[in-house]
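In the part that follows, the structures are each spelled out as structure tokens.
Rule-based calculations on the coordinates, nothing more; no lab input. Note that the structure is a prediction, hence the values are computed from the model and not measured. Cβ atoms are built from the backbone, for glycine too; each structure is taken alone.
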Structure 1
């Protein structure tokens, strides 16, 4: 199975890239701001969640170690 690929010269490639870039729908300022705010909010919420979870596990393991060393 021999499939020949047509080679594109650099000028043709640049024209094709420009044509494809014109088809792209870029988000507006408002959409970008809302998306960024959501990302920042979720990062803060997940950070707090993992901080609390880590503290709970840490205290729990400390308690288990303290009770175990009493024997």
Structure 2
């Protein structure tokens, strides 16, 4: 199981509803959530497959959101 963590600008529930179909369409994603209380609007993704972080970034960026993987 992999856990990927991203900084985003997904600021509210309306924005979460916009990214929901994008993330649920990715078969490698088992679960995900956005911490709207965190100043960095952290997106956490649980994947049982080897999900490429760049794919997640590109998907959200194409939809108009900032999304950058947090480094170690």
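Computed over structures 1, 2, FRET efficiency 1/(1 + (r/R0)^6) of positions 13 and 45 (r between Cβ atoms, R0 = 25 Å, to 0.05) reaches its largest value in 2.
Matching task: 16.8 is the computed value of mean count of other Cβ atoms within 10 Å over residues 5-12. Pick the structure from 1, 2.
Here the read-out was taken from 2.
helix-only ellipticity at 222 nm (-39500 (n - 2.57) for each DSSP H run of 4 or more, over all residues; to 500) was computed and gave -27000; which structure, 1, 2, did it come from? So the calculation was done on 1.
Figure out for me which of the structures 1, 2 the number 4.4 belongs to, where mean projected area of the Cα convex hull in nm² was derived from the coordinates. Only one of 1, 2 returns 4.4 for mean projected area of the Cα convex hull in nm², namely 2. Kindly point out which one of 1, 2 the value 10.4, 29 was derived from, the read-out being Rg and Dmax of the Cα atoms in Å, for residues 21-60 alone. Structure of origin is 2.
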